[in-house]
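Trainee: Heads up, there are several structures right after this.
Readers should treat all values here as calculations from the given coordinates under stated rules, not as data from a laboratory. All values derive from a computational prediction rather than experimental measurement. Cβ atoms are built from the backbone, for glycine too; each structure is taken alone.
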Structure 1
Amino acid sequence: MTMRERIMQGKLFTDECEGLPEERLAAKKRMKAFNDLEPDELEKRGLR
């Protein structure tokens, strides 16, 4: 069973394999970019 399968089944897993660290870093970058948007950038925030 792969770690991704374990995640999908809600089982314990380690996130230090199968590209998961890279995916976690990419998600953190997207979250930071979103949080750094100005309050009036509604379109970029997906609110328009």
Structure 2
Amino acid sequence: MQRDLKVSRLTATRYMDALADGGFVQKHKVGRSNYYVNLALNDILMSKPE
């Protein structure tokens, strides 16, 4: 996201935190890193075709 939007890491983090606050992604902190998971997309990708 940082590279694609050509913004600083801090700005990208603010954007991702805003998406997490809005419920679009879920934030997971692992050690010193944050990972953001799009749960709706994850559900689609993990579901078995019928």
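Trainee: Comparing structures 1, 2 by percent of Cα pairs over 15 Å apart, which one has the largest value?
Mentor: Working: 1: 60; 2: 56.
Going through 1, 2 one by one, percent of Cα pairs over 15 Å apart is largest in 1.
Trainee: A value of 9.2 was computed for mean count of other Cβ atoms within 10 Å over residues 3-10; which of 1, 2 is the source structure?
Mentor: Working: 1: 11.8; 2: 9.2.
Checking each candidate, the match is 2.
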